[in-house]
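What follows is calculated from the coordinates using simple rules that are stated; it is not laboratory data. The structure displayed is predicted, hence computed values, not measured ones. Cβ atoms are built from the backbone, for glycine too; each structure is taken alone.
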Structure 1
Amino acid sequence: MKVFIIIGAINAMVAVACGAFGAHALEARLEPKYLDVWKTGVTYQMFHALGIIAIGILSGNVPASSLLSWSGWLMTAGIIIFSGSLYILSTSGIKILGAITPIGGVAFIVGWFLLILFAIRQL
């Protein structure tokens, strides 16, 4: 589906911008621990943006699949919850957000699992 290519590309663009922001604007303002947290958010956002783009490309070349669609939406939710919570945690220091981050991680894992199931069944 074209929507996943767009969502993935937007997230890749945002990941690059966040990476640059972290390297240039936050480096002098954050403790090294929190800068590492920021970088983790950027890394996971970029990897999953590329996964979402791949899902979009696959969707355009195979019959419609709920496994593929759910995989893309879970990766998108994972970016918002996982990376988003890490961005907020690193800039605000609100430690309770660390409890939310694993929810995004589970969304990533389930998204990749559904992509595996799709590949086993359809490809």
Structure 2
Amino acid sequence: MGLDPQAAKEARHALPGIPADADGPVFREPWEAQAFAMALALHGRGLFSWNEWADMLADEIKRAQAAGDSDSGETYYRHWLATLERLVAAKGVASVEMLDRYRDAWDHAADRTPHGSPIVLQPEDFAG
């Protein structure tokens, strides 16, 4: 999933806390870039405004801090992903149950996948 440079620029302007360097957003892991790109795509489709996103992200970060997150910056995209999941559920795109089901299936698929190989979901990953 590639990043739309204009959408990334708009997100950086609307959300100044995004980890970035002079060239744009920076990511420590591929999943962080994928979560970022998913949020850009859903925003681009009108699912939420950046103000709505910023409010929910701030709430997610506050909740994590209250639960002991040290807010060192290393967990920023974990909060981003949690916000994405909350918004998708709140907007009725996917239920919390469906998100949990897919998260569990990905965990199962990752457990059976050799390191360095692509993770591929299979029907048995949803069996529990």
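Summary of values
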{"read-out": "Value -25500, calculated as helix-only ellipticity at 222 nm (-39500 (n - 2.57) for each DSSP H run of 4 or more, over all residues; to 500), assigned to which of 1, 2", "value": "1"}
{"read-out": "At a computed 3.3 (mean projected area of the Cα convex hull in nm², for residues 58-97 alone), which of 1, 2", "value": "1"}
{"read-out": "Of the structures 1, 2, the one that 17 was derived from, the read-out being relative contact order in percent (Cα under 8 Å, 6 or more apart)", "value": "2"}
{"read-out": "Highest-scoring label, criterion being percent of Cα pairs over 23 Å apart, among 1, 2", "value": "2"}
{"read-out": "Highest-scoring label, criterion being distance in nm of label points 7 Å out along Cα→Cβ at positions 66 and 82, among 1, 2", "value": "1"}
{"read-out": "Computed 4.4 for distance in nm of label points 7 Å out along Cα→Cβ at positions 90 and 114 - originating structure among 1, 2", "value": "2"}
